[in-house]
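These are the structures in question, set out in turn.
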Structure 1
Amino acid sequence: MTLVAGVDSSTQSCKVVIRDLETGATVRTGRAPHPEGTEVDPNAWWLALVAAIADAGGLADVAAISIAGQQHGLVALDASGEIIRPALLWNDTRSAPAALDLIEEVGASGFADRTGSVPVASFTITKLRWLRDHEPENAARVAAVALPHDWLTWRLRGFGPGAPGGAELDELTTDRSDASGTGYFDPATGEYDRDLLARALFPATPTPVGNSGQSSAVILPRVVNPGEAAGVVAESPEIPTVGNRIGGNRIVGNRIVVGAGAGDNAGAALGLGAATGDVVISIGTSGTVFAVTEQPMTDASGTVAGFADATGNYLPLVATLNAARILDAVAGLLGVDHAELGRLALEAPAGSLGLVLQPYFEGERTPNLPDATATLFGMTLASTTRPTLARAAIEGMLSALADGLAAVTELGAPVSRILLIGGAALNEAVQKIAGEVFSVPIDVPEPGEYVAAGAARQAGWALTGTLPDWSTPIGTSIPSTPVEIIGRQYAERRNALT
């Protein structure tokens with residue numbers, strides 16, 4: 001049996017899944033927590049990776065490994081490879097004004113044409129501008145810019161201050177999916193846009209274009225092509241690798257191959273086996289809607305981010321700030337858990353007797369209303385009941401995600417099936433109401449660590465030169481039976497606000 005490992009280094013934790021290369025069956029798993037907060041010392045991620053690998057039984061019998069990670073986070077390194085400051089994560093919104101400044105300078109259409117996306121506070125480029133404006137001494141020290149999965153892959157391969165390979169910044173690698181979320185990479189051409197990097201990082205005078213020569217001295221990770229390997233795991237006391245491995249190794253003898261890695265959404269798409277025509281809707285604390293397309297897509301409105309995937313295709317994506325947290329809030333208000341919230345919701349009719357929850361509890365990104373708040377409409381003596389409020393919460397959450405689906409399809413993405421994932425997707429009421437909200441058939445895969453599974457699948461690709469063909473077990477299939485009143489009521493309230 002040949003084993004491959006996949007890592008999901010997410011915001012909350014590091015998860016390791018070890019799978020049988022031939023069948024895709026999970027052999028063992030491991031996990032370790034990450035610190036809370038919107039800025040984190042990357043060394044904490046490394047310690048969590050070491051701990052999660054140990055919890056998964058180590059790598060002694062593993063032939064290949066790949067790391068998928070949270071997108072956008074800024075890891076700034078100096079010329080010695082030292083971390084300049086704690087990494088600013090995707091959910092650190094202090095760079096929102098920097099995003100507006102960059103859009104004013106370049107233009108929304110300019111960014112969309114050059115990078116496929118219009119930057120928001122989560123993007124790496126906005127964090128570089130924030131660093132320039134608020135910590136100029138740190139900005140002046142920047143010799144290399146990496147993303148979380150780039151830095152972890154570099155460390156795993158034995159590079160860094162005091163590591164066996166030394167702090168060789170030229171050995172930093174990434175992949176097209178994660179690079180496409182920086183705001184200075186064009187997924188259509190596969191090239192960095194160093195003029196945009198210069199505009200973000202260097203002083204406004206001389207002009208940013210005049211700084212492009214200076215930006216060429218900043219090292220950006222080499223983009224490893226899909227299916228290629230970034231290198232091999234370095235033997236170290238922290239992660240012992242000596243063992244008996246079976247399976248072809250395209251790199252060096254008995255060393256463990258390291259895949260290119262990926263951004264978390266691209267990792268999930270790979271783990272799910274999503275193909276052209278599939279749209280993945282993920283209901284986490286926040287929500288994501290992304291399609292798989294063969295052609296790049298751009299949206300000057302900024303609603304859809306034109307990301308790349310981990311296979312050579314593209315991953316146009318919409319993010320919402322509010323998803324499962326909507327259910328958390330209403331369940332807390334009603335004093336019930338999610339299961340009871342679902343049972344209550346199914347007691348109410350579609351449309352909740354006119355009760356509509358506009359669910360922008362933490363502002364919203366789609367539509368772009370950062371200062372919005374949640375509002376409950378249509379309260380009458382008949383409609384203001386526990387069941388109708390429970391159902392309005394689920395209808396509001398799914399209707400907001402339906403807006404994301406509409407934005408992706410309006411750009412021309414083909415949609416024949418929805419893959420609905422995330423903890424809330426297992427709720428019976430969420431599944432039933434999803435069939436009433438979405439006009440496309442829905443499959444709900446069995447619960448799994450799909451980001452880590454995608455990384456493991458990529459590791460197998462790097463090892464053998466062939467992308468493993470693993471099946472995705474479907475737990476529930478939901479026919480599409482749209483109920484017009486749900487979408488109409490929600491759209492009326494949304495349009496009144498926007």
Structure 2
Amino acid sequence: MTQLAQLDHAHVWHPFTQMRDWLRAEPRVIVSGKGAVLRDDQGREYLDANSSIWTNLHGHAHPRINAAIQRQLGKIAHSSALGLANEPASLLAAELVKAARLPDPQTALRNPHLEKVFFSDDGSTALEVALKLTYEFTRRTHGPKTRPHFLSLAGAYHGDTVGAVSLGHIDLFHRAYAGLLFRTGQVMSPFCYRCPYNRAQPERADARDYRRCNWECVGQVEQRFTAAKKSCQPISAFVFEPLLQGAAGLVPQPEGWLARTAAIARAHGALLIADEVMTGFARTGVGSRFTPHASSPPLFASHHEGVQPDFLCLAKGLTGGYLPMAATLTTQTVFDAFLGEYEEFKTFFHGHSFTGNQLGSAAALASLKLLNGAASVRQRARLETMLRAELATLWASPHVGDIRQVGLVAGVELVRDWRTRAPFDLRERVGIRVCEAMAQRGVLTRPVGNVIVLMPPYCTTPAQLRRIIAALRDAIAETLP
């Protein structure tokens with residue numbers, strides 16, 4: 001075992017990891033990376049098939065982002081946002097507001113305008129900011145005795161701070177902290193592959209494409225809002241990951257679900273909180289029927305269905321995957337509710353030491369410029385098309401139950417038999433075993449249960465993508481003969 005691996009075993013506690021298992025084997029110690037390739041301390045190379053846990057957009061050591069950070073280092077790395085402004089954060093806020101505008105005029109008229117940006121440090125805190133702002137805004141506009149209520153989806157994961165965990169509904173992650181949490185409502189997730197209302201028999205295709213139902217998932221959202229209103233406990237905010245739930249198992253929403261449920265929430269006076277920590281910054285693809293005349297495709301998943309939330313929560317890819325940074329965008333109306341004289345103490349009492357830090361802001365500005373460039377748009381479109389074609393080759397395996405692709409994100413659910421959809425028990429560690437077999441073939445990713453996640457950096461070449469899919473195909477055949 002290398003010295004670095006020994007130091008890791010001796011001192012590092014890894015997130016979402018059973019450390020007894022971790023200590024049984026020598027860890028891979030990553031020491032460098034370029035493009036879609038990572039290298040460990042023993043000189044081995046791997047393709048980064050999940051963009052370093054869904055964060056890296058343009059590849060590692062991208063020259064333009066590197067240069068932007070180096071230029072900023074020549075000026076200043078960090079100064080406090082408490083009582084001071086800074087150049088890159090001000091520029092970044094303006095660019096985020098611009099990026100968050102709905103380009104379709106008709107759709108934009110029916111949606112709020114996001115004008116204000118509150119910076120924080122990761123996805124959890126981006127949601128925590130939205131949660132706190134919603135809570136206090138509701139009390140200030142409906143009376144201080146109002147008790148705000150929140151609704152989120154079954155299988156929801158919105159981060160690890162206490163407030164964000166309260167919005168989540170994954171027992172495996174959240175049950176241990178039940179005594180710390182406040183109660184939130186949940187409504188069924190539109191999971192076509194395992195939906196009890198889907199009457200279609202299994203086919204060798206994405207379950208969304210052959211589902212047979214009557215939009216019962218939307219009906220349940222309507223029923224939940226109606227019941228809450230009748231009980232005099234109206235829902236203050238509806239919290240969702242647009243188009244795709246990540247930690248739930250890469251659960252995609254059928255086309256139209258988001259627009260329908262957002263309209264229901266609006267009709268009942270609820271605010272919309274969009275968790276785009278994973279789905280933001282072009283992860284969900286280049287096509288959108290709501291932006292046919294846009295000069296560039298939408299960067300945010302909500303916009304693919306013409307939905308503009310009241311709170312847009314961003315992190316992960318914000319800096320291109322370089323530095324921890326997050327942002328919560330909201331409206332002038334919400335902002336105005338916190339204005340007052342000093343002695344009224346209407347201030348938003350929340351903050352982070354590294355809020356709007358210069359290095360993160362400089363990286364994010366460079367990343368946004370890359371995203372909006374014609375070359376990047378073309379590359380993403382090609383990669384999305386090729387990913388769809390390569391994924392189709394996996395249907396040959398009887399253990400591939402569903403292949404769920406949304407733009408440049410894909411989840412491959414492994415089952416005992418595709419004809420029955422019978423799942424593997426999590427204790428069998430099927431997803432982990434398949435990913436380890438992929439690593440042996442030079443491809444790194446991490447499963448969500450029995451769902452293999454593929455989320456390559458946008459710079460991934462055709463040859464690299466073919467290698468990623470081949471590694472998965474061979475790993476499935478080896479692990480599940």
For distance in nm of label points 7 Å out along Cα→Cβ at positions 125 and 269, which structure out of 1, 2 has the highest calculated value?
2
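To which of 1, 2 does the computed value 3.6 (distance in nm of label points 7 Å out along Cα→Cβ at positions 61 and 93) belong?
Of the structures listed, the value fits 2.
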Taking FRET efficiency 1/(1 + (r/R0)^6) of positions 333 and 397 (r between Cβ atoms, R0 = 41 Å, to 0.05) for each of 1, 2, which is largest?
1
Given a value of 5.3 for distance in nm of label points 7 Å out along Cα→Cβ at positions 389 and 469, calculated from one of 1, 2, which structure does it belong to?
1
For relative contact order in percent (Cα under 8 Å, 6 or more apart), find whichever of 1, 2 sits highest and give me its label.
2
Distance in nm of label points 7 Å out along Cα→Cβ at positions 85 and 317 was computed and gave 3.0; which structure, 1, 2, did it come from?
2
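Read-outs: derived from the displayed coordinates by stated rules, not from any lab. These numbers come from a predicted model, not from an experiment. Cβ atoms are built from the backbone, for glycine too; each structure is taken alone.
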